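**Q** Quick heads-up: structures coming right below.
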Structure I
Amino acid sequence: MRYSSFAIFLIAILFLTNLSVFAQETELKVVDEVIAQVNDGVITLSRVKREMNEVVNSFVQEGKSREKAEAEVKGKEGELIANIINEELLLQKGKEFGVESDVESQINQRLGEIMKQQNIKSLDVLYQEMEKSGVNPQELREVWRKQFTRDIVLQREVDSKIYFGWKPKEIKSYYEANRAKFTKPETVTISEIFLSFAGRDEAAVRERAQKLVAQLRSGADFAKLAVENSDRPDVATTKGKAGTINIKELDARFAKPLENVKVGGVSDPVEVVEGIEIFRVDERSKASSESFFDETEVRKAMTYEKLPEERKKYLAALRDEAYLKINEKYRPIVAPFLPSQERKAETKKSEK
């Protein structure tokens, strides 16, 4: 495996999880203090400092100066503490629901996907490659553990209840009032051949891709070449077919190379972090201004509109039900981001 390619791939994965795990803490350890008690759990200053440092490092990775990143994060300290409190409540609720096995299954699935994409045969080898890139596998698992627990709780307690709670009359009414949202999008149906860089000389892979494109444009059978050459694990079944994609949702890396490829045509090789893609356009469907009713799409649109406010309400309800005590030293910067909790505090003061 080429180290540089895998390292870049891992950085992309870490940005998606909003955490720069591989960044080492450089500041001196501070004496710990409790910032907030959340039921039986506590939010400590060391935890807040660690998470602030992680955000700073992620900003630096994005190109900001460390000084500017530190100032920006410091200015959002109260919001970050409020988010940690909300996260702690969701993690506690996940434990109450017993989601641990589902979470571990999702983590293992994510690692399995990385192994397939990078053509890695065992978890031990994957961990070794992560460590070479400066990533602690167990720390990464813990990041995902929190992320997936939050997602499962919110999907179970908020998202799914909204999505399945709409009545047929409400769905029809929303569609009629928003018909312009539900027109047929422009789509493209594609097949692909993927050549992985993993364990190979990248120049040789690029040369091979150019030869395959030349063969395909000369009339070679795409499905046959896909089965013989593609590194996708399911290519024997798919024969390279990758499905139909909404043009507006097409990955920016592929939109331009596919823009002027006609039906039956083959794209130039498209290089991505992990290898090279070759696409054939199987079908194109133009957008239409004519509205069409798709209950699933209407439910999604209705749910997305309502989701942010309902998630806020759910978190406020968790805070109201919890034993939550914020250190008075930090209350002034945290309270604006936990309005329901601040109202409770003011009520208690007035009752004294």
Structure II
Amino acid sequence: MKTKNIATTSTRQRPDAKLLVIHAEEANGKGLTKQLPINYLARSSFVDQFSQGDVVVVNAAATLPASFTGTHEASGAEIEIRLAQNLHPKSDRFIHWKAIVLGSGDWRLPTEARTEIPHLHIGDKLRFSEELTAEIVAISKQHARLIEVNFATEGSNLLHALYSAGRLIQYSYHQDELELWDGQTIFAVAPLALEAPSAAFPLTWRTILALQAKGVEIAYLHHAAGISSTGDAELDKLLPFPEHYHIPQKTADVINAAKQNGQRVIALGTSVTRALESAVSDDDKVTAGGGIATVLLAPDYQRKIVTGLLTGMHEDGTSHLQLLQSFAPWHLIEKAYTHAKRLGYLWHEYGDSCLIFA
């Protein structure tokens, strides 16, 4: 369903792009909150919101083509799978996946309106192209559309086949079919993400240079940002799945020094937040290296590292608004969002931005 508040194109540098800035802080030891300014700004004022000593952490993951349309060979039915979690212990191996199965159709049809999937069995073969086939190796007891697959090839041949046969995961509110580059940020390096770490979409290298000129430190990590929606409410309750991340030693050092000095650490996206909060050691410092992000952001989650968040705007009723409540109380978010909607802020990954300082 399209509404006037949904960004339907992949345009990133709109001249009318907006920025919602929310400030929240603890008023006293009882956990009561006081309301600080909510600012409705042009996104061109983004750099002005930062101060010397702030650390901005970005996700340098590139976005994989994670949607594959093909044939369930046992029935001859058309199906689509969307990769949902890399199950290999190494993040740069792409052979074994948890995946979501959809019936026939494409991105133009809302996922909840897709046809029923064929009856699946362990051992069934799925064919996506001459070079790309997979075998179902497990079917979840939690949901019939949640499966595990092994691709029939690996290494560079598999990566080539994935890029040849796949496309970006895309939803029906988009106006046009997305190209692979539409899912990449300016930081994209390692192919890990299944959906774009889109909080960084509005940033340009000019933005980064302006932040650095103010004395803001830019730090990088890699996180396999996962699938955000399946079209099924029960299946959506299982999200997000555990996700690979890697934090360089330099990034850990910069963040730990900032925390020690009382400086702000701002995550560009919930994927960055999840990685950093999953890497916290017993002494509340960020540990460098690779790992699996298992932290679930929620209203009662007590953050150890991240003190600010840049994220996209999202519709009422989405799980994303639950995540934001780990940064600000609901009454503040609700008030900010209600007025932002009246002002014409646009939702979703190519829409406007929200910056929260906790």
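**Q** Which of I, II yields 13.5 for mean count of other Cβ atoms within 10 Å over residues 98-105, as computed? Working shown, then result.
**A** Values: I: 13.5; II: 20.9.
Only one of I, II returns 13.5 for mean count of other Cβ atoms within 10 Å over residues 98-105, namely I.
**Q** Give the label, chosen from I, II, of the structure having the highest value of distance in nm of label points 7 Å out along Cα→Cβ at positions 234 and 258.
**A** II
**Q** Name the one structure among I, II that Rg and Dmax of the Cα atoms in Å of 25.0, 86 was derived from.
**A** So the calculation was done on I.
**Q** Thinking only about distance in nm of label points 7 Å out along Cα→Cβ at positions 162 and 210, which of I, II has the largest value?
**A** Max of distance in nm of label points 7 Å out along Cα→Cβ at positions 162 and 210: I.
**Q** I have 3.0 for distance in nm of label points 7 Å out along Cα→Cβ at positions 90 and 218, calculated from one of the structures I, II. Which structure is it?
**A** Source structure: II.
**Q** Let me ask something additional. -18000 is what came out when helix-only ellipticity at 222 nm (-39500 (n - 2.57) for each DSSP H run of 4 or more, over all residues; to 500) was calculated for one structure; which of I, II is it?
**A** Value -18000 for helix-only ellipticity at 222 nm (-39500 (n - 2.57) for each DSSP H run of 4 or more, over all residues; to 500) corresponds to I out of I, II.
**Q** Here FRET efficiency 1/(1 + (r/R0)^6) of positions 194 and 306 (r between Cβ atoms, R0 = 41 Å, to 0.05) was calculated and came to 0.60; which of the structures I, II was it taken from?
**A** Derived from the structure labelled I.
Computed from the coordinates by the stated procedures, all read-outs in this text should not be read as laboratory data. For clarity, every value in this text was computed on a predicted model and none was experimentally measured. Cβ atoms are built from the backbone, for glycine too; each structure is taken alone.
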